[in-house]
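We did not get these values from a lab; they are worked out from the coordinates using the rules stated. Quick caveat, the model's predicted, so the values are computed rather than measured. Cβ atoms are built from the backbone, for glycine too; each structure is taken alone.
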Structure 1
Amino acid sequence: MMMQENKYSIKNWPKDDRPREKLLSKSPAMLSDSELLSILIGHGTREKTAVDLAKEVLQIGRNNLSEIGKLGIRDLMKIKGIGEAKAITLMAAMELGRRRQAGNFLEKPMVRDSKQIATYLQGLLRDHKQEVFAVVFLNRSNKINHFEIISQGGITGTVADPRIILRKALEENAVSIILCHNHPSGNLKPSRADEDLTSKIKEAASYFDIRVLDHIIVSEEGYYSFADEGMI
């Protein structure tokens, strides 16, 4: 006995309405968010098409791609029909989007001011629900050699080891560094611990002739620059 074809399959749609064919014949810009997500999802279930699943992903992300970027694998897998493989594919796509946004910054010849580097850091750290501590490593021309998240902590804070930071700076041949961490709460005011850690790293870096140019706190609301405030 032949298996009955899934009536919910996108294959049953008119060719011009199928997301893959639509992208091929027109342009990715012509597709809706749900259609683009459905291509990543690949296929649906017996009850739902890939587009239906994509719409559910958008729904839990409040119809905002930035919010979807904050979802974890387990969040996505709460949708019936989104398994681990589909969730991983979606998360990978979101990460590529973040890296593309950050990559545009790397084409600039050098870091010139706090606003410029803060915009770059906001793009990289905006979707982290926990506080993370990161470092930007720069060469003699103030161009970024490397960016790395050094540590991740709980919602209440994170710990950065100066030894790890300086070892990485030497490996990257960095002559200066910019410290950074995010405040998921949105509050940009530095804590006493933030100030103490900055001083500790700055002092340790001076023994290796490495300058700490700034410590920037970022959130979706904006940024705080230690250098701009005369705190470094």
Structure 2
Amino acid sequence: MVETVPGYVSIVFILTTFASVAFLLQAAKYVGLQTLPSRILVFVLPLWIIFQAILGIGSFYQTTDTLPPRIFLFGVLPAILLIATYFVFFRKSFIERAPIRVMTMLHVVRIPVEMVLYWLFVAGTVPEAMTFEGLNFDILSGILAPLVAFLAFSGRRANKWLLIGYNLFGPALLLNIITIAILSAPFPLQSMSFDQPNRAVLFFPYIWLPVIVVPIVFFSHLVVLWKVLVTETSE
């Protein structure tokens, strides 16, 4: 299946995944590595990366006739629960102390992600709808990230409305591609892209996209929105 994908695609994606994790760990360092939520991230993230790699290499996710899909139960759901845990138990100690600039710059990883999706489409392992030549415009979030990070903090006070706009726009694009990815995956609920379904994410290393990269990207949007809208801080 993934034998048709050139080796450089996997290398770019692995580096992109590590970059996503590095951004998040940089935020944890800013908060303070001695704090409990930061320690949890430093401990859990490497284990999660290895665990998901083992499942991907072991073809665990390639069984696609189950409901809910295995990738949801053993990959996406735990990530969602971890995010919820941080917002329930670590709002004061992590969420409200995380650096907005770092959490904004994190989104530059969406540029190489979109390039990888395009290369996977060319290799016949994801549908065109999941690329910027199809219905996926998520690359815009990556392109805008450094610009937003610069403009939002170029004045004496952070541009609250720019941050709000970007962090509403970004999740909307993310939810769009997530929907396309789900509907085009070879699960019982598949309703599009039957000629070239979304199969790459069931294999290593691309399994890291839905279980590591996407949750980190989504988490960063939520953190900034919480700080700007709820705590009314833009630091």
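Structural remarks
- Among 1, 2, structure where distance in nm of label points 7 Å out along Cα→Cβ at positions 42 and 202 as derived comes to 5.1: 1
- When Rg/Rh (Cα atoms, Kirkwood Rh) is computed for each of 1, 2, the one that comes out at 1.10 is 1.
- With FRET efficiency 1/(1 + (r/R0)^6) of positions 114 and 130 (r between Cβ atoms, R0 = 25 Å, to 0.05) derived as 1.00, matching label from 1, 2: 2
- Computed 13 for relative contact order in percent (Cα under 8 Å, 6 or more apart) - originating structure among 1, 2: 1
- Structure responsible for -12000, with helix-only ellipticity at 222 nm (-39500 (n - 2.57) for each DSSP H run of 4 or more, over all residues; to 500) calculated and labels 1, 2 on offer: 1
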